[in-house]
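Just so it is clear, none of the values below were taken in a lab; they were calculated from the coordinates. Everything quoted here is computed from the prediction, not taken from an experiment. Cβ atoms are built from the backbone, for glycine too; each structure is taken alone.
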Structure P
Amino acid sequence: MTTLDLTGKVALITGVGQNIGLATARLLAGAGAAVALNDLDAALADAAARELQAAGATALALPADIRDRAAVAGMVQAVEAAWGHVDVLVNCAGAGSFAPVLEMAEEAWDRELDTNLKGTFLVSQAVARAMVARGQGGRIVCLASTAAESARLGGASHCASKAGVVMLVKVMALELGPHGITVNAVSPGLVPGPQQSSTAAYRDAYCQMVPLGRLGRPEDIAAAIGFLASDAAAWITGAVLHVDGGFLAGRALPHSVPPAAGR
């Protein structure tokens, strides 16, 4: 059994106010990493940092708007000022805007694309520049979604933004690989949380399409992120790891061909 060990590593995690971001921060900090915790909501970032510090971890709250290039640059500079470098970046920050195509407001579209796609790009670019300058490689893990590959009603901005993240990951993997930087994505299925606005009926219907018979938990996703951030994933880049209970495997329909006689 391999135990996740990130002793001596520095990780920057965006969106720690989300269930997945906070679970990831707890996991990486528990594995020995110093963690810089970003969220648009300063109170959430501070609360996460205080929780981890109380548990004996090294943590720093860095509230910032990842859609703002200057704010992102300042955040990365603050991590370098505190610990000298960044070894791991986890892009968990995200926004959701769900509405039918015929009704979706431009502001809602912009909010999701700017957060999920542009924000991921800006933070990845800033951290990658720092990693390249240091010359010791690094790990970048982005949060995609099954929505990148499985369209859903009302999900125009969400599906488009997450599909963009997947392709961004692949391009960055090609360009940053020569610098020893791996870039991968974790693609969660439905992981309900306090900010998850789906109805009980939607969650029940979704669960019926999951072969493992349950919805996701933040810890399921954090474990996959931790793997991709570790040395165990040193030869994995440009990959999308689906953590969805089998949702994308297909649909469990009745047999299309009757079983053969005698079986």
Structure Q
Amino acid sequence: MARIGRRSVLAAIGALPFAARTAVAEPAWQLRWSPVPSRDGLGGFEGIEDDRANSHPGVKHIYVQGDAYRWDMHKRDRDTAPDRQRNEVRGMRANGVPLVLDNNETWKFTYSMFIPNTLKATSSFTHIMQTKMPGLGSSPITVMSLRRQGTTPTIEFKVTEGDTLVGNTDLTPLWDRWIDTEVEIHIGDAGTGYVRWAIHSGGSTVLDVTKSGVDTWLDDRVRPKWGIYRSLSDAAQIQDCHLLLKNLKGYQLI
């Protein structure tokens, strides 16, 4: 049976008489995934894409550093398509089993990230999170990216169907410090999905935006990815860099 989105459930509850409303349980977030780097290592993810083309032999680019996961990217690194670089992890594994994100489900990911000023925004794509359908050649469903707008570096979130911008903000004040982010996605086909994205820094909310009526489903299932995936076309912005993530959690609305 297909799951009903949170907003539809809440609207249905609100239409009930008071006595009936009090007897209906409101949907709640259930923690489904919370990898601990020191305990789980990279086993908290479904798969690892570390230098798929073996362009930098003998070098590990994705590993645990203290209480965080670290992705390194060097100028010399290349993906199987030589015009780009990719060091990413894919999917979530809990108790040894991959978690499946399906159509009509609602999920939320929260984590802290450290973006050094060596990880530049570029005029082409530099993605640091994606959601995708598994399989070769499938386009991203959503992307969190570092994009240069003229001379201004920004961090943005987009739904790729229709190139729909959820929101963006200046990257400069977010470099070289730990910031927190939340990504909430209702998975829905043909404009029935929504995305909420928030960034918090130093106890303040930098942005908290929602885009409804978007397509967040392709087929099969949805799988999140984290790491660095970037084009080499904006060569002036490409240098050795890294990305750190910690306190990753995945919640499902049940």
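Kindly point out which one of P, Q the value 2.3 was derived from, the read-out being distance in nm of label points 7 Å out along Cα→Cβ at positions 47 and 79.
Working: P: 2.3; Q: 1.3.
Derived from P, not from the others.
Ranked on relative contact order in percent (Cα under 8 Å, 6 or more apart), which label among P, Q comes first with the largest value? Numbers along the way, then the final one.
Numbers: P: 18; Q: 27.
Ranking P, Q on relative contact order in percent (Cα under 8 Å, 6 or more apart), first place is Q.
Computing distance in nm of label points 7 Å out along Cα→Cβ at positions 39 and 231 gives 4.2 for which of P, Q? Provide the component values of the computation, followed by the final result.
On the way: P: 3.3; Q: 4.2.
Answer by label: Q.
With helix-only ellipticity at 222 nm (-39500 (n - 2.57) for each DSSP H run of 4 or more, over all residues; to 500) derived from the coordinates and found to be -12500, which of P, Q does the value describe?
Values: P: -12500; Q: -1500.
Corresponding structure: P.
With mean count of other Cβ atoms within 10 Å over residues 87-94 coming out at 20.6, pick the structure among P, Q it was computed from.
Values: P: 26.5; Q: 20.6.
Corresponding structure: Q.
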